[in-house]
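> Once you scroll down, you'll see the structures, which are given as structure tokens.
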Structure 1
Amino acid sequence: MRLLRWLGSNLTSLILSLLLAIVIWTSAVTSANPNVEADLTVPFEIIQPTTDIAVIDPVPETVTLKILAPESIIQQIEAENPLIAYINLTDIEAGTYRFPVQVKIPEQLSPIRILEQNPKQLQLRVSNLISKEQLISIQVEGEPAIGYKTSGLEWEGVTTTVTGQEAKVESVSTVVGILDISDASASISKELSLQALDENGDPVDAITLSPETVNVNQVISLQGGYRNLAVNVTTEGIVEPGYRFTSITPAPPTVMVFSEDPQLVEQLPGYVNTMPLDLTGVDGYLETILELNLPDGVSVVGDPTVLVQVNVTALETSMIISREIEIIGLLPGLRAEVSPPQVSVQVSGPVPVLDNLTLRDIRVVVDLTNLEIGVHTVTPLIEILPSDVIWEDISPTTVEIVIEEGPEPTP
């Protein structure tokens, strides 16, 4: 009884103490982990249990949120981004609906309060998905090269399955693969992408095709009386002595010829000659236009001339020459004796340049700057004026220099 009387007289104090303790605990927790606001961008998804319907209208990729949550939870969300915005198409049939945009919040992230959300709902049209078989056709564009003809167009597969929104699928009138044969001079075997078109020839989007590609074979062959021949450049004369030509290039390298007598074309040797090109005295690059030397009854389809480019380069060789050693940089009042007085230098370069070398073109020098009286071993320096001449070796590689006092000057 005493306990009951004590509780009755002190109940108010106990309740106030308990409330005060809760307030103090909440204040301590809030101070350590305060609630803060944060702006987030979360991915948007469509939950769709079945595959026989589809949303027609465009949907956002993300949803923006402003939330209020403890600071630790905000940090976890920013690091892991576990929130997802979604709409649910469960038990939805074709029609127009206003869907609420919901936000999936994992239980471990509670408590979170969403202050703002954009968008909160979406008005979308939902369509049934259907499929139909459509014949495949091949559309050939362009023309083959001159003298060639097409035949035997074939492709693998007769039909493709068109799948998509009912209205889109019903608008498909043809499925085509486009083959470009412009300037082709050989048969084509190629995999083409298929494209769905409406009755106006415009592409139909938001549908799928199965298969999406088709393998096409187009036979392309020469017409009778035509033949593609290589161009052979005929030459006469010789280039400048000491030179050789490295290449002769016709442009174009092949030409199409024609004759009303197909047998005359077939008798040609596989090439056609140009009129002779005179190389006499040529010592550099040459570019000229030559006519083709065709037999009677045969003509060129197009320009009857070709551009010929000739590259001529100098022959290269090597030679050994002797040169006296020149002294530079000797201090005043001294004289120097070089042993040996001359060296052998091996050089290489174009024959015409080597044949015309002078003493001034190649010098062998020893620089005695800052060298005093005594015996010294010095490596000679090679100075060559022609830029296309290279020195490869010197013998000997070093020379001995004896420096001593010079004779007294004559009064």
Structure 2
Amino acid sequence: MRQEYTLIKASRLVDIQTSKVINDAAVLLKKTKIVAAGPVASLDVPAEEHIKTIEYSNKTIMPGLIDCHVHLISLGDGRAGDDLNLLPDEVLTLQAAKNAKMHLQSGVTAVRDCGAKNQTTFMLRKAAEMGITDTPRLILTGRPITIIGGHLSYFGSPATGETECRAAVRQLMKEGADFIKVTATGGSTRTSFRYHASFTKEELTAITDEVHKFDKHVVAHCSSLEGIENAIDAKVDTIVHCMHFERDGTFNYNKELTKRIVDQGIYVNPTLHAIRHQVWHLENLKETTGLSEQENLGYERLKQDYEIHAGLVSRMKDEGVTLVAGSDSAWLNYKMGEFTHELEAMKSIGMSDMDVIRSATIHSAESCAIDDQTGSIEKNKSADLIVVDGNPAKNISDLWNVEEVFKDGSIVSKAQ
């Protein structure tokens, strides 16, 4: 008789709903869905001939990780986005497939891609649907919406004025976007102004209003106070980076904006390790080949930026902001498959191990609008699970030791 069910048993299970660890636990699956979870003794298990049992001694079962901020087409070899954009779309799509598989095998079962060139990530999804390649669950924006010459404008959707902004949203929805990424300030793009707001409040509001008509969500890149205020006024759903810098680059914490973020229920993706990783990279160069005077100035500025940003994020956490985990890899030198770095950085600013896990599972799922499908081990949700050697609820660094990954109830192959 055909086995319809799978019973996954382990020494521990991380229960996201109660923020507790259940001992001697199991998850019962039927094909791609979760049927039940909890202590083994409490589960109503089908007859033996209908069930396949997998046991993981001294391991922990928990929901698959959700990285709510990636750039799948990036190489992680240090090149700037301006230069990445010069590569052919076909090469970038192949790189996206490689990155997606790497992240999946490391335990990330869902990703939100926050900006790619032309149709590259949409083509990746088509390839995944055809069974050509394995990927995590893909939440895609396609091209980000930017101003002319603004951050990420080289990827393909610059818009000017409210009419063009609404048209850009409609075009991306037609192409299959799951959400809209908008650059509310400048960034690393060479022709942008990092600490200046890009869109007017009216333009940004037109974008979010149009997106919300489609029952989709908006993610806003904000590296300055101007951009944050505009994003809050426009009612975006998630703010990325959320850096409290004035137009001249000076730091100035604005408690009132933090309160407005909390009151409106806006999620914040702080991308802590995206900065810290650049610091580490320059530290490594300093020890091996040495730094030029200009590089050393950049290194000292980055160290200061990280300390400022880490302190800011810790303060926002204490004041009630819901932080969600997104790596921003594989931007610059930050390679895919290393999401745990971001989680360790979040712990370093004062979050508990369990709160970090929640940020990388259910809260990221909520931010990505997929919490009805995944993000916790609950009945009728998709069986996106990982098995970890150790107990991440006590030591988040144990997430480097992912032993097994299940996506939609199937074991993910580790073959390259």
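> For structures 1, 2, calculate FRET efficiency 1/(1 + (r/R0)^6) of positions 51 and 243 (r between Cβ atoms, R0 = 41 Å, to 0.05) and state which one comes out highest. Could the numbers behind the result be given before it?
Working: 1: 0.00; 2: 0.20.
Comparing 1, 2, the top value of FRET efficiency 1/(1 + (r/R0)^6) of positions 51 and 243 (r between Cβ atoms, R0 = 41 Å, to 0.05) belongs to 2.
> Given 0.00 as the derived value for FRET efficiency 1/(1 + (r/R0)^6) of positions 155 and 283 (r between Cβ atoms, R0 = 30 Å, to 0.05), which of the supplied structures 1, 2 does it correspond to? Don't jump to the answer; show the numbers that get you there.
Working: 1: 0.00; 2: 0.50.
Answer for the origin of the read-out: 1.
> Next question, about the same structure. Taking volume of the Cα convex hull per residue in Å³, for residues 307-362 alone as the criterion, which structure among 1, 2 has the greatest value? All intermediate terms of the calculation are to be shown ahead of the outcome.
Numbers: 1: 104; 2: 84.
Between 1, 2, the highest calculated value is found for 1.
> To continue, here is another question. State the single structure among 1, 2 that was used to calculate distance in nm of label points 7 Å out along Cα→Cβ at positions 59 and 171, giving 4.7. Please list the in-between numbers first.
Numbers: 1: 2.1; 2: 4.7.
Only structure 2 yields this read-out.
> If semi-axes √(5λ) of the Cα gyration tensor in Å, for residues 83-274 alone computes to 27, 18, 17, which of 1, 2 did it come from?
Values: 1: 64, 27, 12; 2: 27, 18, 17.
Clearly, the read-out refers to 2.
> Now for a different question. Can you spot which of 1, 2 the value -4000 was calculated from, given it is helix-only ellipticity at 222 nm (-39500 (n - 2.57) for each DSSP H run of 4 or more, over all residues; to 500)?
Numbers: 1: -4000; 2: -10500.
Computed on structure 1.
> On to the next question. Among the shown structures 1, 2, from which was the value 12.9 of mean count of other Cβ atoms within 10 Å over residues 75-82 calculated? Can you show the working numbers first?
On the way: 1: 12.9; 2: 16.1.
The correct label is 1.
> While we're looking at this one, here's another question. Thinking only about relative contact order in percent (Cα under 8 Å, 6 or more apart), which of 1, 2 has the largest value? Before the final figure, lay out each step's value.
Details: 1: 9; 2: 20.
Largest one: structure 2.
> Rank structures 1, 2 by Rg/Rh (Cα atoms, Kirkwood Rh) and report only the one at the top, that is, the highest. Show your work: numbers first, answer last.
On the way: 1: 1.37; 2: 0.98.
Result for Rg/Rh (Cα atoms, Kirkwood Rh) over 1, 2: largest is 1.
> Could I ask something else about it? Taking FRET efficiency 1/(1 + (r/R0)^6) of positions 211 and 347 (r between Cβ atoms, R0 = 30 Å, to 0.05) as the quantity of interest, name the structure among 1, 2 where it is greatest.
Values: 1: 0.00; 2: 0.35.
Greatest value across 1, 2: structure 2.
> On distance in nm of label points 7 Å out along Cα→Cβ at positions 299 and 355, which of the structures labelled 1, 2 is highest?
Numbers: 1: 4.9; 2: 3.3.
Structure 1 comes out on top.
Quick note: the coordinates plus some simple rules give every number you see, no bench work behind them. Given the structure is predicted, the values throughout are model-derived calculations rather than measurements. Cβ atoms are built from the backbone, for glycine too; each structure is taken alone.
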